[in-house]
Structure P
Amino acid sequence: MLTTILGLNTDELRALARQEGEPAYRGNQLAEWIYRRRAHVFEEMTNLPAVLCERLGEKYEVGRSQVVTVSRSRDGTMKLLVAMRDGAKVEAVGLPQADRFSCCVSTQVGCPVGCVFCASGLSGYTRNLTAWEIVDQVLAVQEAALNSPLQIDSDRCHINHVTFMGMGEPLLNYASTVKAVQLLNREVGIGMRHLTVSTIGFVPGIRRLAQEKLLITLAVSLHAPTSDLRRRLIPGMARWNVSEIVDASRQYMQETGRRVTFEYCLLDGVNDSVPQARELATVLHGLNCHVNLIPYNPVRGLAFRAPSSKCIRAFCETLESAGIQVTQRVQRGADIDAACGQLRRQMVETVPK
């Protein structure tokens with residue numbers, strides 16, 4: 001069985017080159033081809049001797065995954081269904097905007113948490129992704145953008161922000177998540193401050209990540225101002241109450257000096273009232289944070305829906321009047337089922353048993 005080298009950093013590739021009897025700089029060339037030029041096979045690496053490419057191909061593989069399908073939205077959003085080497089499928093999303101190109105990646109095949117409003121866990125949980133499988137999603141989205149039939153300005157085609165916010169809970173796959181962050185920073189060239197790890201509130205993982213002192217952004221999906229409501233919405237994280245999650249987030253801010261984002265998915269008639277906005281403002285009072293309000297993106301088979309524009313505006317204004325910085329996420333890709341897990345779920349459901 002061939003050994004995958006996607007996932008090795010430059011130092012490790014230099015060591016591999018020396019192990020193969022080659023000068024160390026061949027490792028630098030390998031890193032350039034893998035992470036910057038997105039090569040799939042050694043034969044594409046034209047500044048390597050053909051005999052070396054042949055020899056490497058007998059023992060190693062680059063390890064790129066297969067893109068099963070690319071869905072493209074009218075608003076420019078693209079969603080990829082990516083098949084790993086064992087056939088497991090995950091989703092990655094590309095979000096071109098005027099001032100950035102963001103890529104949203106998955107960290108697990110499915111999700112074990114089971115948020116009652118999310119599509120990711122509806123088809124079950126299979127396994128964690130490796131660091132290279134996470135990084136490969138970014139490379140795949142970059143290729144899809146460059147090959148897009150849509151007229152995307154080439155200057156805006158380069159991915160410069162990555163969010164670990166797709167399928168799965170990144171902090172339940174801690175080692176691979178941290179290694180992927182380091183690879184994206186050091187090898188792909190994305191600044192630490194442009195990398196965001198989103199967690200559903202796994203307190204031990206938040207505290208451990210704080211000790212890494214990485215200059216990344218932490219996004220905590222809170223979704224409720226009270227512990228009782230949060231337990232109903234997120235039964236898989238019932239062990240930690242809202243206060244414990246906020247305390248862990250405060251520690252992250254203190255250790256890293258980075259502001260924390262609190263994600264809040266607005267569900268009509270569930271967590272979107274003005275009194276609940278006041279409760280949320282009280283919970284977050286005094287923190288160097290901001291709240292990202294996310295109107296619910298409907299999922300087929302689930303009864304939840306987004307609140308009215310009037311309700312969203314009242315919730316937002318209540319937080320702002322309490323001194324909380326608020327943004328509202330613009331809904332993207334609704335016409336291609338861009339909510340986490342929807343594309344994979346469709347694929348799973350349509351495959352014959």
Structure Q
Amino acid sequence: METLRVALGSRSYPIHIGAGLLEDVRLYAPHLASRRAAVITNEVVAALYLERVERALAHAGAAATSIVVADGEQAKDWRTLEHVFDRLLAARCGRDTLIVALGGGVVGDLAGFAAAVYQRGVPYIQVPTTLLAQVDSSVGGKTAINHPRGKNMIGAFHQPLAVIADLATLDSLPARELRAGAAEVIKHAFILDAAFVDWLEANVVRLLERDRAALAHAVRRSCELKAQVVAADERESGLRAILNFGHTFGHAVETGVGYGEWLHGEAVAAGMVMAAELSVRTQMLARSEAERVRALVARAGLPVAGPAIPPERMLELMQVDKKAEQGRMRFVLLAATGKAVVRGGIEEALVRDAIAACAGEQAPAAAAQ
């Protein structure tokens with residue numbers, strides 16, 4: 001096991017990375033102020049791992065209430081959140097109850113937001129079981145649910161007490177989900193670490209083949225990079241916005257086709273190609289560097305083009321973006337491989353052309369699972 005730390009003063013917390021951590025009682029015990037816990041998970045993950053986490057909590061002396069929600073992006077809504085609150089209240093969970101988010105990014109976002117607002121805030125830990133969640137969404141304290149008009153529009157910053165990333169859970173991950181998680185690994189590399197891009201170009205096949213050493217390196221390096229950014233800008237007032245490379249386009253794709261049609265990582269992958277294309281069209285990035293983005297995304301088996309949503313509709317959806325200032329869109333672009341910048345004031349015609357140049361992909365769901 002390796003342990004990293006997100007340095008946030010009194011809100012600092014560890015990220016534990018290794019295989020076989022789900023049942024490590026030592027990782028749960030320090031965070032159980034009382035003997036109450038509530039595990040929030042989904043139907044798929046519950047069948048695989050819930051019993052093991054419940055057993056670890058029991059050995060740590062905690063009685064656990066388990067709350068199982070539907071699988072998929074559609075579960076990140078008010079209705080599911082109300083169900084979670086109903087179950088917490090019925091079980092008489094107080095402010096000293098530890099919430100355990102067991103699952104991928106949807107569960108982590110939903111459970112984290114529930115923890116942020118239930119009785120004005122309760123502690124929680126993240127136990128991510130997908131590559132995407134282990135390398136990105138479980139770290140940094142962003143929690144949210146979706147709104148029909150935009151993804152992650154209703155949420156809060158609420159840091160976990162710990163992240164427990166058990167690499168062994170990736171063995172059961174469907175290939176499509178693994179590829180989607182690779183998108184966030186690629187994102188971290190292109191915005192922050194050119195050497196990591198080089199490593200991915202040489203090792204992405206090993207990563208997708210679930211080579212344990214390759215997975216460990218990818219998770220560790222991604223968490224290191226994200227932890228550095230979060231420590232410098234916890235609430236996204238500046239630097240942290242670069243972590244949204246590909247997301248302005250990607251969130252518009254997810255909203256435009258309907259939540260769940262494209263996985264988040266698939267939409268971000270196509271969004272990164274669009275952002276790289278826009279970087280070229282604004283004369284910030286060499287065409288050869290944009291091709292590196294496209295080539296690595298393709299080698300990871302991810303979409304290099306968005307769905308057939310008209311550029312005007314994409315622009316409309318992108319107006320609902322948390323990076324916007326005074327109603328004007330801002331974009332995370334690349335100045336070079338390993339260096340991202342946030343830019344506003346870009347002509348809509350350039351954005352429209354970048355979208356049009358990367359459009360027409362069929363839904364990834366039609367691809368091999």
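Quick notes
- Computed 3.8 for distance in nm of label points 7 Å out along Cα→Cβ at positions 7 and 231 - originating structure among P, Q: P
- Kirkwood radius over Cα pairs in Å - structure with the largest value, from P, Q: P
- Origin of the value 13.1, 44, where Rg and Dmax of the Cα atoms in Å, for residues 39-158 alone was derived from one of P, Q: Q
- Value -13000, calculated as helix-only ellipticity at 222 nm (-39500 (n - 2.57) for each DSSP H run of 4 or more, over all residues; to 500), assigned to which of P, Q: Q
Every read-out reported here was derived from the displayed coordinates using simple, explicitly stated rules and does not represent laboratory data. Given the structure is predicted, the values throughout are model-derived calculations rather than measurements. Cβ atoms are built from the backbone, for glycine too; each structure is taken alone.
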